[in-house]
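Next up: some structures, all given as structure tokens.
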Structure P
Amino acid sequence: MDLKLSDKRVLVCGGTRGIGRAIAEEFTKEGSTVFIVARHQSKEIAKQIAAQYSGKVFGFDADLSKAEDIDQIKKAVGQVDVLIINSGGPKTGDFLELRDEDWHLSFDLLVMSTVRLIRHFLPEMIERKWGRVIAVTSTSVYEPLPRLLLSNSLRMSVVGLMRSLSKEYAKYNITFNCVAPGHTMTERLEQLIREAAMRMQKSQEEVMKQMAEENDMKRFAKPEEIAAAVVFLASERASYITGVTLRVDGGFVRASL
């Protein structure tokens, strides 16, 4: 299936690890020109991906929680056709453990980074009358997850923003969608498993088995399974899909139609 992405310029945030790296690799396989952004090692990872898949991949170190870093991304990259908004999860903790600073930092990382990135790259999408904006969120926008208060709260703001923009800019052939992964085998999940094992006084193996049992497929997702959904939403095959939050969760969320 030709997804018609070979002539597209794609910016992948958080593109050096986990789901973000898998997304960058999938776009590279499709022949896109890929720009990955992360706090560290973006140039090294870009070279690795480019060599592995014989593609055009470029890396830029930046902190998405900082407005000035996003300004520099725009200056370095120029226009893009596809914007993938993705970042690591914020601090974990119960409500009374979290301080104002935690909320402010997480708001900048999850919400304001989304606002600033779209603000920079949207005008040229409007001019060309084509664009894809995809935010990687979490199943927590459907079902709150334990000790992920910051993620549970702030990712819903991102979904609301994306849904609003989908209505406003559909006339320019620009789609805005979210992908909500379930438990996916990444460093972030490994961290959550370690924390849960210590808190529950169980082995990590026990916690992993319990978490895997929570979805219908009885296993964790692989990063490339999430990436496949993202690449599809960016393609011409998904040209009539906008304003959705696509769950890629193995049946974890028990939601009605």
Structure Q
Amino acid sequence: MSSSLSRSFLFVPANRPERFDKAAASGAHQVILDLEDAVAPAEKEVARGFVAQWSGRADAVVRVNGADSTFFAADMEMMRRAGVAKLMLPKAEPASIERLAASLDGPRHVIALIETVRGYAELRRIGASGLVSQLAFGNLDFGIDSGVTETTQELDPVRLQIALESRLAGLPPPIDGVTTSWTDPAAFGAAVGRAKALGFGAKLCIHPAQVKPVNDAFLPTADEVAWARRVMEAADGARGGAVALDGKMIDAPVIRRAELILSSA
């Protein structure tokens, strides 16, 4: 599946090759092999080898180490040699985007992970760089950098801005950050629902148990699909004339929303 159409992105530590195939079979639309936070410095080199040897590497996303780290050059060299085309850039800021651009030998699908206040402040430059294919929100690191503790909705204004800047840049809907718990379905469902309402189209997952709920949540509900079908039927019957449904006027924005729901379904 195209990364821009994917709804679930499942992290796997790149130093745990026994989990790679399991992650690919989990139903996740994209597997992210994580060379950054999940791998200790002493294990970076061997983890690169595991990524390069995995048969599914061409379809995976690799989260490289930060562009200002001592591991970045080796990560990019491995990706060139192994033919990995999709990468996630942590702590994306204009300077790190420039370093990434200088290290590329050809087109890549680049997911820019917004994890810092500076990255947030420079969203427009990042989106307009011509290098970034999609934005993602690194909510945990952003909370640390900003000093904001997220319990439920404290960072939702940041999410909304990321969604708006994605739209302005002509990028796909962004990817929401992780929810650390997978044992509370109600809380997890509420978090995914808020992200969807704020304009996000996907979510980062840290456990296979989160994959199916994410895949399902970002699809239109049965009620939304039924409403969209009724709108389209009413609009078709009106043949361009004014028409009301359930006491509300159906105009061009309503019809467009119905079309989007049906295409997503």
Candidates P, Q; Rg/Rh (Cα atoms, Kirkwood Rh), for residues 38-173 alone computed = 1.00; producing structure is P
From the coordinates of one of P, Q, distance in nm of label points 7 Å out along Cα→Cβ at positions 62 and 230 came out at 5.1; that one is structure Q
Structures P, Q compared on mean count of other Cβ atoms within 10 Å over residues 166-173: the greatest is Q
Working back from 66, 38, 37 (Cα extents along the principal axes in Å, computed), options P, Q, answer is structure Q
Value 1.4, calculated as distance in nm of label points 7 Å out along Cα→Cβ at positions 30 and 54 from one of P, Q, is from structure Q
For relative contact order in percent (Cα under 8 Å, 6 or more apart), structure among P, Q ranking highest is P
Structures P, Q compared on distance in nm of label points 7 Å out along Cα→Cβ at positions 70 and 110: the greatest is Q
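Any read-out appearing in this document is the output of simple, stated calculations on the displayed coordinates, not a laboratory observation. The model shown is predicted, which means the values in this text are computed figures rather than measured ones. Cβ atoms are built from the backbone, for glycine too; each structure is taken alone.
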